[in-house]
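Bear in mind these aren't lab numbers, they're just calculated from the coordinates by the rules spelled out. Everything quoted here is computed from the prediction, not taken from an experiment.
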Structure 1
Amino acid sequence: MDALSAAIPLDDSPARANALVMTMDHLVDLLSAIVHRLHAALTTLLLFIVSLGPIPRHVGFVMDGNRRYAKGRGRRVAEGHSDGFDALKRTLEICLRLRIRAVSIYAFSIDNFKRDEKEVEALFRLAKTKLMELCQHDELLNAYGIRLRWIGRRDMFPPDMTECILKMEQMTEHNTAGVLNVCSPYTSRDEMTTAMRHVVDGEMSTFNSKDIFNHLETTESIRQLNHDAGTEGLDDGRLDILVRTSNVKRLSDFMMWQASEDTQLHFVQSKWPEFSLTDFLPILLGWQQKKWLRSIRRTLSIS
């Protein structure tokens, strides 16, 4: 008699059925644990291989498709946004493990205030809960030494949201390994207008486009990080890669100036809650290939 037969009574049908169910559940749990470990090991190997090449300094994400994802599955919109935050944590961890220094996310457009009031309120509640979790002492941001910086018109938020934002920034302000720029409520045109206003209202008698660019909130965030880390001049805040999910091919007023001629734009089919390493890996490898080819061309032109 084998071990499985010995573990299952033969004389009592209900008892035998229960024992069989328990045994199958145990096997399923065991297989699930094995698959999980294999997936984690493969992910670690792939990220190690990618880390051997050049790594982008600044990556931006337009997190599109939460509502379509939820509606396509017959679920509430709030559930789609919740799954979207899970995708953010998953993607952010990939970026941090690769030591990508700056990540900017388009969390909420100024124009999104036109949406249903209940949806907006639910999204704010979710943002407070999920982002506050990331800022806890033993959670993702502090574990990797990343500070959170809020970009945009925070004066448009209710007082409790503004207070929560300040607390999150304070909880991570000592970190100098990188920065997560949460753009909300944000539009690129508003960021540029605000930067222009600061320059005009300042003490500079003359100024140029570089002065205005340096006053963009996202630029100031990265420049402040470099100053605190003692790495001034490392980068100027321009995007290396900009990713938009849900196969929508437009920037929608997100970091239009920072998306320069050297920025690699990617519009992927997956909706944001579905975005994973299988989407991100080809993007990173494509960017590395472009950097290598440019380096080869430069070397050949010199020789």
Structure 2
Amino acid sequence: MAWVDNLLNLAGLLLALAAWAGHNDRGRRLPAATLAGTLRPAATATDRVGWLWVGVLGVCLVRGLLGWLVGGGSDWTPRLNLGVLSVSFPVLPGWRGLGLMELYAVLSLGVWVTVFWAWMVLLSCAGQRVCEGNPVYVLVRRFAGPVARWPCGVRLVFPVVWVGGVWLVLEPVLAGLGLLPRPAAWPWRGYQALVLGLGCWRLWVPLVTGLLVLYWVNLYVYFGRHSIWDFLARVGRRWMGWLGWLPLRVARMDLAPVFWAAVVWGAGYVADHGLDLPMGQRRIPSWVEVYEGLGRWGR
């Protein structure tokens, strides 16, 4: 059931991306690449976008109904992973159970869309001024939305503010449904929302690590002239211009990208699990421990 749930999440994400791209394309007249491209489409762009959003809604409805019908007879428990906490949704009979499953379907897809959007925001900053005209970067900016026109500093902070603000609204709703304990008092609740919002930066760890490793491989293995490799090379050179000051070259092999990929991955590991410091009782807490500690102080 978990595999089916993830596949339906992926389907909803792809439909949402197609709808968003179609929304941005409305009113544009792109040059036709073939003779068939000059023909007038049977449906307008507005119609296609509308049906795509209907498809997103349909995926959410099917996911909720399927989880309600099948989840109770299996050992699968729907969980909404928010980084610093996980919200479990019980599979109950009756309309209440169906409503909870539909809420889970919507929120779970929202998490996937938020993760993808946060990645696009980071890539829109990474490629600014060095990837102009690259088709991959054009697509990145399109998926990042209006945020891609903002200054980079504001862009990198906005996901934290957005996610924290959404959590301030959503937490009392989930607590009222019995899915979470009573929210902490102010200002501790605001601090908890900030910690959860900072989890957006943790989402960038696998993206940055993967890009650095692929950039390093692409330095020594030729994969062709596809625009995605050009985008990767430009972004990698920019990052190494900031981070490549350490003498990490062995013979003709530059190990700086691999080193910084390991540093980024290690920082993400510490954020997830914390770190016991040697020679003492001190410990660097994980973000989960920080979030839970703020909750205890606020109650």
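Work out which structure the value 95, 60, 37 belongs to, where Cα extents along the principal axes in Å was derived from one of 1, 2. Please report the intermediate quantities before stating the final value.
On the way: 1: 95, 60, 37; 2: 70, 57, 36.
Only structure 1 yields this read-out.
Given that Cα extents along the principal axes in Å, for residues 184-271 alone, derived from a single structure, equals 57, 30, 19, which label among 1, 2 identifies that structure? The partial results should precede the final answer.
On the way: 1: 47, 29, 24; 2: 57, 30, 19.
Among 1, 2, the structure yielding 57, 30, 19 for Cα extents along the principal axes in Å, for residues 184-271 alone is 2.
Computing helix-only ellipticity at 222 nm (-39500 (n - 2.57) for each DSSP H run of 4 or more, over all residues; to 500) gives -23000 for which of 1, 2?
The correct label is 2.
Comparing structures 1, 2 by relative contact order in percent (Cα under 8 Å, 6 or more apart), which one has the largest value? Present the calculation step by step, with values, prior to reporting the outcome.
Numbers: 1: 21; 2: 16.
The structure with the largest value is 1.
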